[in-house]
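Values quoted throughout were computed directly from the atomic coordinates according to the rules given, and no laboratory measurement underlies them. In this text, all values refer to a predicted model and were calculated from it rather than measured experimentally. Cβ atoms are built from the backbone, for glycine too; each structure is taken alone.
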Structure P
Amino acid sequence: MMFALILLLNAIWFGLGFHLFALRNKIFAKILVPKEHRETPVFDMLAETGKFLGGFNFAFCVLNLLILITPSTFPEDSQRMILCLVFALAHGSQFLANVPIALQNRRGEGVWQVKGLMLFIFITDFVLMMANFVMAAIYA
C-alpha cells in the first residue's frame, strides 16, 4: 500500500514537472529569470531547455504509472528497493541542485530566487526524495 502511494505521488510530481517544463516552458523560464532579463536571447534558450527537462520528467512519470498499474512486474523486494533508490535520486538531484542557490539567496545572491513556486518545488523534491529513500530502506 505504501509503495503504491509513493508511486502515485512520484507520478503526479513527475507529471507536473513535465507539464511545467515541456508544455509551459515559458512559465518555467519566467520563474527563474527576473523581468528585467526576459527580453534577452538567453531567456528563450532557457525556456527551450525546459522541453529537455520535461522529457525526463515524462519518462519517470510513465514508469511510475506503469509500475503502479502492473506491480507484479517488480515483485521482489530487491527490485522495488532499486526502483525507489532511482526515484529518490531523481528527486534528490533536483533538490540538491537548488541547495547552493538557496544558500546564496541567504546572502542576497543566487542566479534565481528559491521562493514562491521554486520553494514549493524545492521542498516537495526533498520530501519525495526522503519518502523514496525510506521506502528503499524498508525493502532493503
Structure Q
Amino acid sequence: MSSSSVEIKKLHEILRTFHEAQETANEKLFLQVWHPEARRFGFGSNNELYIFSTEDILSNQFQGIKQAKQENPGYSLSFFIKRIRNIDVDPDHLIASATVEWQMVSMGRAVGVHYTYYHFVKHNGKWVIANVTDCGKVI
C-alpha cells in the first residue's frame, strides 16, 4: 500500500469519527479530530453564511443534541456518508481536503442532504480537521 493510500485511509477514519462525534454529541471524540482553532462555515436555507468556532459547536450543536436526548430518550440522529467525491493529499502529507456528500436522519426520517468540504492538517503528526464548509439542503 502506498503512503498516500495509508494517509487516505486515515482521513476516512477521521471523517467517520467526526460524524460519530456529532451523532452522539461526544465532545471528547470530537476534539480528537478537530483542531482547536478550526472553524465551521455553513450556509443556511437562505444562503446566509454562518461561522462557528469550536466553542460554538460544543455549546450550541452538541448541547442541543444532549438536551434532545434527555427530553426524549428515543431521540436518534444519524449522519450517513453517501459518497466521498474525492480526497486529495499534498505530496508532503501535511495538508489534505475531501468533498463529502452525506445525509442527516433524525428520528428515522431523512431531513437533509449536505455537501461538505473538509480541510485537514497534520498537527503533531496526526491528521485533524482544520476547517469545514458545509451547504445543507432540506429534503
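A value of -8500 was computed for helix-only ellipticity at 222 nm (-39500 (n - 2.57) for each DSSP H run of 4 or more, over all residues; to 500); which of P, Q is the source structure?
Q
Suppose FRET efficiency 1/(1 + (r/R0)^6) of positions 63 and 111 (r between Cβ atoms, R0 = 30 Å, to 0.05) works out to 0.45; of P, Q, which structure was it derived from?
P
For which of P, Q does P(r) over Cα pairs in 5 Å bins from 0, in percent, calculated from the coordinates, equal 2, 10, 18, 23, 21, 14, 7, 4, 1, 0?
It traces back to Q.
Which structure, out of P, Q, was relative contact order in percent (Cα under 8 Å, 6 or more apart) derived from, given a value of 24?
It must be structure Q, since only it matches.
Out of P, Q, which structure matches 24, 13, 5 when semi-axes √(5λ) of the Cα gyration tensor in Å, for residues 47-94 alone is calculated?
P
Could you tell me which structure in P, Q was used to calculate FRET efficiency 1/(1 + (r/R0)^6) of positions 71 and 103 (r between Cβ atoms, R0 = 25 Å, to 0.05) as 0.05?
Derived from P, not from the others.
A value of 1.5 was computed for distance in nm of label points 7 Å out along Cα→Cβ at positions 39 and 55; which of P, Q is the source structure?
Q
Upon calculation of distance in nm of label points 7 Å out along Cα→Cβ at positions 7 and 127 from the atomic coordinates, which of the structures P, Q produces 1.0?
The value was obtained from structure Q.
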